[in-house]
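Dropping the structures in below, format is structure tokens.
We did not get these values from a lab; they are worked out from the coordinates using the rules stated. Given the structure is predicted, the values throughout are model-derived calculations rather than measurements. Cβ atoms are built from the backbone, for glycine too; each structure is taken alone.
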Structure I
Amino acid sequence: MGHLLVHIATGPENPTRLALGLRVARMALVAGHEASVFLAGDAVHALRPETRRAIEGIGTGPAQEHWDALLAGGAAIYASALSSAARGITEPPYGVRLVAPERLVELLFEVDRSVSY
């Protein structure tokens with residue numbers, strides 16, 4: 001099977017797009033693929049549990065549900081340390097690694113496919 005990277009830079013201002021990115025990564029896991037998620041820009045707001053619980057896209061389901069499934073399924077979740085710091089997020093939630101933007105470039109060359117939301 002393959003490895004899919006879902007890069008999300010859209011924040012809670014567009015809940016459908018943010019939840020869709022998480023849902024697509026979840027669907028890859030369900031299909032037996034490896035999945036990684038990289039949150040950057042305003043998407044790092046989803047690192048806050050209260051924000052994540054409030055995000056539900058139209059036809060894409062609740063972000064928290066997808067988040068929980070990704071963690072349970074072993075997906076790698078990364079967040080830009082620079083984007084996070086700029087938004088006052090210094091401690092990532094369980095299962096998330098704060099990384100330098102260079103990690104995104106490395107991932108893009110490591111995975112089989114990538115998609116951005």
Structure II
Amino acid sequence: MKKKLNASYQFAVVVILIVLGAIVNVYLPWYVMGLVFAALGAVLALPAGAGFRLGFVSGFLLWSLAAVLVNVQHPSSLPERMAKVLPLGGNVMALYAVTGLIGGIYGGIWLWAGARIRQKS
């Protein structure tokens with residue numbers, strides 16, 4: 001039987017993941033965020049599909065907003081140059097979207113893995 005999650009619970013999980021991920025990324029390397037996502041996925045016993053979806057949304061928002069905030073706080077020409085090097089046509093917003101996509105896949109896989117740990121075979 002599939003477990004249904006209501007929208008407010010899903011929103012709360014996304015907010016918790018973003019806050020914990022941001023706190024962890026301040027003090028620890030970037031890859032520790034995945035372990036936090038997996039641990040939270042195991043503790044909350046999320047369904048696997050919902051786990052990937054919530055992890056993707058959380059990772060996408062966390063990484064793309066972090067990239068935007070870093071560029072706003074410390075202006076640099078690096079994002080523009082990276083957008084020109086990559087096949088993005090010099091579009092910095094597309095660079096932020098690609099960064100968010102990578103973070104979303106990373107967060108989704110780790111939260112899915114944590115959710116699968118708690119599921120019965």
For mean projected area of the Cα convex hull in nm², which of the structures I, II scores highest? II
From which structure (I, II) was distance in nm of label points 7 Å out along Cα→Cβ at positions 6 and 38 calculated, if the value obtained is 3.2? II
If relative contact order in percent (Cα under 8 Å, 6 or more apart) is computed and equals 39, the structure in I, II: II
Re helix-only ellipticity at 222 nm (-39500 (n - 2.57) for each DSSP H run of 4 or more, over all residues; to 500): value -11500 computed from one entry in I, II; matching entry is structure I
